[in-house]
Structure 1
Amino acid sequence: MPLLPENIMLPLKTSKKGASRFVAPFLALLFFTFVFSGCRTYYQQQQEFQQHFRTGNLEDAARVLENDRRADRRRTRLLHLMNQGVVQHMLGNYRESNRFFEEAFVLAEDFRRNLGDETLALLINPKVTEYRGEPFELLMIHYYKAMNFIQLGDMNAALVECRRLNIALNALSDRFNNENRYRRDAFIHNLMGIIYDATGDYNNAFIAYRNALEIYEDDFSRLFGVGPPEQLKRDLVRTAHRMGFTDQVRLFEERFGFRYQPSSRENTGDLVFFWNNGLGPVKDEFSILFTIVRGSGGTLQFVNEEYGFVFPVPASERESGDLGDLRVVRVAFPKYVERKPLYATARIKTAGETHSLYLGQNLNAVAFQSLNDRMLREMGTAILRLAIRQAAEQRIRKEDETIGAIFGLLGAIAEQADTRNWQTLPHSIHYTRMELPAGKNDLKLELILPNGNTARTLPLSKEIQPSQTNFMNFHTPDTRR
């Protein structure tokens, strides 16, 4: 049986006189919420920006963000900064991108609970609170910052992001001990390994790759259907060989079914290519109808037989009686809506060779799992919010039926789920490593449809520095909706 947070009672022990003083400002607050936010989702509010971003008009997307003069005063400042960071990254303005991402990181780190906001969220809806970011969204800040520093040639700064990532991952693991929750991130460990690898720190690279393998084989395979990328297996064996871990090389060769052969080519460099495919999901809302049933001792039960939900709300006999003859109520909850990418996979062709791109991260699946992990808590909070508001409405109706009706109407309009999320993240991230001759290399990125046909071939070029790991990051935001 889903339960609400402990020791929560309906805070309605006001006298009729006190209730009268409470009504006017609360009605004004509800009206303000309706006028300025309405029933639009965050995606709909950002429609102009989203249209430019989805179609690749990045200069126009950047202009829309820059011209938003009220962005710093909204409760979505974190999302605004992260969107600016992504757009500037895709435009190749890596320093500017990192400025926005660092500001977003500091904002998220300095977040403090605001009891006033949380009280308003219980009375109105969660949109009135400051958006603080999903755990996986905060991790992706470091992904983009690391990519920016790599493109700027500052590998030491990229390593700093690795350390920040490690701290964030440890905090996430400590926070959630349930193995069925999103608590460890294989791709982030893999990314750390790739960066350590590029700086010649093969010992830490090997450790990070090994950690990534474990999480892919356990959490990611089970929760997201993402197994260890073939490229990770090869990088793991290669760094074990570099460190002289002969036993580990043999162990993993037997496990993976291949033999490692060191390269004998001269005057070459590695290219690690990241492909950000599509766009991650957007948050919407859905509603469930609950029947209110009074239990013994004044306990209220919000019941939905279709889903088998029963949420008990502790309340005194007097408080539960204030709900009058109300029986059926609507409660709004958040949900994710997938934006399916247009392309299923991709490959890169160089002179005489074809390189597969391997799925490393499915951010769409991570988002769905993250919301699912806390859904009972979301439901409990929404039920409590509605119980407080509905009981208040019934007490107001006893004093003035008209004002009570207005209160109920505005309250019903204000019943909304929190539909905010970082919507410029990719749906998934694929990557590969290839050894290329030093100098300018012409590449072809072939984008493959779900039916296996090649949809587009994009010409790319990359200057390869010898005896170094070179990086390239490419995003195709094309979706099927």
Structure 2
Amino acid sequence: MMNTKRAVAAFFVIAAVVSSVKAELKLASVFTDGIVVQQGIELPIWGTATAGTSVEVRFAGQSVSAEAGQGGNWRAKLKPCSANATGTQLHVVDSQTNLTVQDVLVGEVWLAAGQSNMQMTVQSMVGKLPQLQQWVDKAKQPTIRFLRINEPVAGGRRTDFGSPVSWQACDPESAKHFSAVSWIFARRLQQKLDVPVGIIDVSWGGKPIEPFIPGEAFEQHPLLQEIKRLADENQLKELAELEGGVIIRNPEGYPGAIYDARIRPLEGFGLRGFLWYQAESNCGNGEDPRGYRHKMQTLTNSWRDAWNNPDLPLYFVQLPNYRPEAFGWIRMREEQRRSLTTKNTAMVVAIDTGSDDIHPANKVDVGERLAELALNRNYGRHIVDSGPLYEQHTVVGDEVTVRFLFAESGLMLAEKNELEQPQPADGAQTVPYFELAGADGLWYPAEAKISGRTVKVISEHVPEPQEVRYCCRNDPTGALLYNRAGLPASPFCSKLEWLPWHREAGE
């Protein structure tokens, strides 16, 4: 009995000693030398310390304090700062420790996510387009900085990254390893705004959308609820066969896995918005693209919830043209277009940038079109930032008139050659790839002609048309429809239920 009492007493003595040990003052891993922080908004700074400790954050003439909570976590907010391209120190101190982050810039920060076409490096792009080597050779751009997150999944939610991360300033050597799309985007923004630009890249090649969505957000839609249930129960065959389901090939493919590893530790970090280029792994061989629009809406809204900002923009890339066997891409492009009902989202139409390579070389048009969206919608540059988008159609007799958004200055038929700007197609009279369907739901080729900001469509095979579609092909080539700003029209189908999602369903 006496030994038991002594053991209990010893336990409480040890516990008291352990609880009195001072936890080391730490900053969250994202706050490293060379960081870019967002201008014009309250700036959250956070980390860990001994519970109850007062922590002071000093930056740009400000000093704010925060107290570490019971779990040791602390969070402070700085008042909005103006853009600053001169490196400044950030100090975080408690009674015994002074942490200093060197060379902090203030500018515009975007988070880039998606799969391999977002992750594809500048070096890979230049390998396919060697004429861009001169861009890289001149890429001494110290106010453009990248943070690449390579955190592996760990079977749970992370509050911080498990391994060190570091911000990299852009120069001809470091640029080779940056995301090509993100670098082109940042390059254009920096040229136009003349402020520092920071990109946080969390992309992961070969992954579907589901692992980028936080697990708790799957409750927002019935399809996602069922996906999460089947994944949690490891019923992967049933999940792959579910309408709008997904094929999980590895631990990184499970709902929320990539979010927990690479995005959750960044929640609340000051951002201007999100960039997204993904969908290939939700519409490839045997994969079902149906319902992707709901997944996009859930991803967008859940990220905004995590940042406690319902207005954060998300700009994404519609899948480009690709080889004939990529039949699922037809439905996927329409799913992507229809996700635009979510506010403060916009889509880069890339139907003229693809090739027979699933990783098309032309990331220049993609990145610059993303930048045009941001320049217009976030930075007030007042430019046409989107290709024509289907708005509505009317039927009079056997003729269908299609009206487009982003066609105020008119439409044109044009041809594009690699990185060159689209050129009007001389002598072309009709717009290819338009089709009409009557009440039977069967599609027939149609003759389409531009009329101002509309297209008039007619088919001898459809005397009583009801629905219209455009560019519903895997790889439409040749002269395509553009607005006068030189941006291509998005593929569309006015009747989603009549758009096949796999080859067996027929064309």
Structure 3
Amino acid sequence: MNNRPVIIGGGAAGLTAALCLAPRPVVLLCGGSLGGNAASGWAQGGIAAVVGPDDDFRLHVADTIAAGAGLCDPATVARIVESGPWVIETLLKYGADFGRNADGTLALGLEAAHSRRRIVHAKDATGAEVMRVLVKAVRNTPSITVLEHAVAEHIFTKDNQVHGVQFRDANGAQVLATANVIIASGGVGGLFAHTTNPPTATGAGLALAARAGANLRDLEFMQFHPTALACGLDPMPLISEAVRGEGAVFVDNAGQPFMQGGDLAARDIVARAVAAKYAEGDAVFLDARDVPAEKFPSIFAVCRANGIDPTTQPIPVRPAAHYHMGGIAVDAQSESSVHGLFACGEAAATGLHGANRLASNSLLEAMVTGRDAAAAINAREVQLRADIPKLTSLPQIVKFLPEIRKICSQNLGILRSAEALRQAIHALLPLAAQSDAALIAALMAQAALQREESRGGQFRTDYPATNPALAQSFITHIGVLPEMKRAA
């Protein structure tokens, strides 16, 4: 009977897991073409890693914990940060072309809330370079079977143990028997009307895990990037924080700076400041006229394609849903509360990011947690149960998505309140039994309602202060939505 591990998702986390499982045979389910639309490929800034002569692990750990607003797990932060050099060495081994100084050493960038230059980058297209080398390596690894345009629909469990996956491709519904599943399907930014994420980022992997009985964690913490290009596109092109690291500053409609030198503050602080300007009827721009264009060729090209020349005029920007700190609750081996169900990358809540992700820690986390999940699976053997029947009645992944995006943007955005969150839950519950996107949006709203404080990526207008008594992560699961459960 087949017992190959199954990986759901073809971004940096899933590809790393597949490569680290080799030579063990593995099946990788990719919703589109391999490397085609993974959020990893959209990452601009780079990878945070302690490789500079003036840096050390303690500084990177301290920066990460400070950004995380009291909710980071120190042991997790240390473990992942200390694997930074491994990530860079692995990518270099696969042929990654990172920026270099004149003496041949890695060029290191600076981003918000980092105390050192430690961002390894490939100009402003680091994610694309990472995906290029990982996809090539996967294509060249015979033990990895890639199934493209294959969408996972259901994870079968019994006695809290994984024993199969159902997916759908051009041939209809298919079932794979397996004792180990890795969810590496990305985040939830696509649930919002203004987002920098691929349209497929609707929390599908989180819904698979929740319906399988897994615990979720920190769902209320959504990071809104303060500088998405405001040019009418959906998704919105990202203007990397690294542009500010090279000297760009925020200005208002009159061309006046308004951040009082805090242009490189933590993202939640900056996003609220930009949102406040819009709430006042003003507009916000990023003045990058003194930034060398050759440092950000892709970003400047996107701006020019939309009628904006960053060398002669400020770039119009506004906040957009960018990264989800929450996800499937996992342990140090990337395993969830369901035995044999692993999660890595943005789909997982490891304790690294806490309430607010430090810039460029995401690709770092993706590769380390993919590696750790593979190591845990390689260390075990599990007997499979009987054959699995196909299921014919399942929730649709993105049913009602336009309505859900409107609800989330109006009620679950940068500024939140009990009234708005209750309105969101009331509107989402009738949809959640039929839509995975609605289920995750409802669980996010429920978690945000439960956290009666402002911290990191969550700001409550009715609870604007941080409450020290709530310096803990909230675990949630599908059972907190009894109305949805009865409807199902």
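The numbers here are math on the coordinates, done by the rules we state, and not lab data. All values reported here derive from a predicted model rather than from experimental measurement. Cβ atoms are built from the backbone, for glycine too; each structure is taken alone.
Suppose helix-only ellipticity at 222 nm (-39500 (n - 2.57) for each DSSP H run of 4 or more, over all residues; to 500) works out to -6500; of 1, 2, 3, which structure was it derived from?
2
To which of 1, 2, 3 does the computed value 1.0 (distance in nm of label points 7 Å out along Cα→Cβ at positions 134 and 422) belong?
The read-out comes from structure 1.
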